[in-house]
Structure 1
Amino acid sequence: MPRIVAQGDTLDQLNEHYQHIPLQQPVFLNSVPKCGTHLIRNIMRMFVAKEQHYASVFIQYPILQQHLQAFSPAEPRLSWGHMLFSDHPAIALKNTRHLIMVRDPYSWVLARARFFLSDTFQGQMEHLKNGEAAIDEILNMMIFGIHSKAPEMRHIFEHNALAWMGTKARIVRMEDLLAAVRNLDADVSSASAFFKDLLFFCGIDMPDDWQERVRVGADRQQSGTARENLAGHTTVVPDELPDVQKKLVDFVLPGARELLGYNG
């Protein structure tokens, strides 16, 4: 099984600095992998007492049945993971406030490549690291998958995001979350509106010190999977997806960017 070797954080200790109103309903932070999972998780951790965090694991479909207590209305928790759409997850999340993080599929290809090529990710990708494969071919592997090692992006986006659309789940774009974080001081009214709506969806009243909590949770030094904190990354990944690979994404995921609100 793949392993993620990332630095820890001190957010549980920082959580104790704040007052919290107990959750009245379970909240699950779902995401397409590499779509701001740690960012939304760390921010939301500042708004819920750590005693209500279901922090033992990233909940995914293969282990869902062992962690159904995370979604118990009798003992509301804040939990997180990568949950694909299917019958058992739909039943498990019936009484849970369900948020799904996504990002532009174009930038997702780049983020996935950086992650797989780093030493933070360990599992069946070692032979591709340190320049052993050309970057354009690696980008194509991120799009079409790697036989028996990594699924194609169509499978990931379809089952982890698109299939949940039109349900009670709320789609949140990583780019919108990042913009709100960056606007904490520059455009306070815009950031306030974004986080008030986000917290309201999660059943949380926005406290007066919301800016401080967001700033603490969004600190990139607290995220072991932030781009600059990936270990041992030596292969150069471009900042923008090349035009041919953009066309390949559109071929593999026709209509997906428009569905998710990426029309440009």
Structure 2
Amino acid sequence: MSDTYAHPAHPFASHVRHVHDEDPFHWLAAGLRDYHAATAASVAYGMIFVVVGLVLALALYLADAIYLFVPLATGFMLLGPAATVGFYSISRDLERGHTPSLSRAVSAFRVNPGPFAYVGLALLCLFLLWVRLAQLAFALSFPSSGGFDLQSLVNTTFFTTGGLVFAAITVAIGAVIAALVFAGGAFALPMLLDRKVGMVEAVATSWNAVMANPRPMAIWAVMLVLIVAAGMACFMIGLAVSLPLAGHATWHAYRAVIRQEGAAD
């Protein structure tokens, strides 16, 4: 069993265990087992986000705002933790020997509605900030001569100085915001589902967990980004598989990193 982390200056630090660099791969394998054990409920819940993504892409195309697709798709990573709460519920049902259901997954937030709402609102505010900053970067640095069709956007972004500046700025801003979201939200939402705690305790515990395990958490963050990005790359349809896998694996990451109430370790 991993060592318990404790730092007197960090509130709730005693909730956290140290983990090892190879552990994220074990969490992913456990998530895959949950996906196979509850494929119907997992895919059904994942299809909600597939449909939303396709509708959003169509709306941007019809509004001649397809240039916002990449910032919005990237921003989806910020809302990812909120999107996967239902998958945590499915994994918890399997853990308890219950038959998972779509209805329980959809209503999972009801076990702790107030803190869930606060965390969701915080993630939404960061998402809107990211979109606004992306729009500002586009207005200030993107060449005005570029067209707004997909081919023109690709050519202008990657083969002009202004386009490369725009890409660099948006990547830098996105990386900073994503790092903050990951540190505060990596384990906050699973903890809110698992325990009757408030937003502050959940976010502080998640932050401590990431700070106590920088290398494993960096590996874990990269793995999650690659999994979700792969789903998006498959015309959003792949999210029906990648989101469940990320969500189930995150539940097992939470179980491994956050010490359970009453545990002796």
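Derivation of every value follows stated rules applied to the coordinates shown; laboratory data play no part. Note that the coordinates shown come from a computational prediction; the quantities given were computed from them, not determined experimentally. Cβ atoms are built from the backbone, for glycine too; each structure is taken alone.
Please state which of the structures 1, 2 yields 2.6 when distance in nm of label points 7 Å out along Cα→Cβ at positions 30 and 238 is computed from it. Present the calculation step by step, with values, prior to reporting the outcome.
Details: 1: 3.3; 2: 2.6.
That value comes from structure 2.
If semi-axes √(5λ) of the Cα gyration tensor in Å computes to 30, 21, 19, which of 1, 2 did it come from?
1
For which of the structures 1, 2 does the calculation of helix-only ellipticity at 222 nm (-39500 (n - 2.57) for each DSSP H run of 4 or more, over all residues; to 500) return -24500?
Source structure for this number: 2.
With relative contact order in percent (Cα under 8 Å, 6 or more apart) coming out at 36, pick the structure among 1, 2 it was computed from.
Answer for the origin of the read-out: 2.
Supply the structure label, taken from 1, 2, corresponding to FRET efficiency 1/(1 + (r/R0)^6) of positions 110 and 206 (r between Cβ atoms, R0 = 25 Å, to 0.05) with the calculated value 0.15.
Matching structure: 1.
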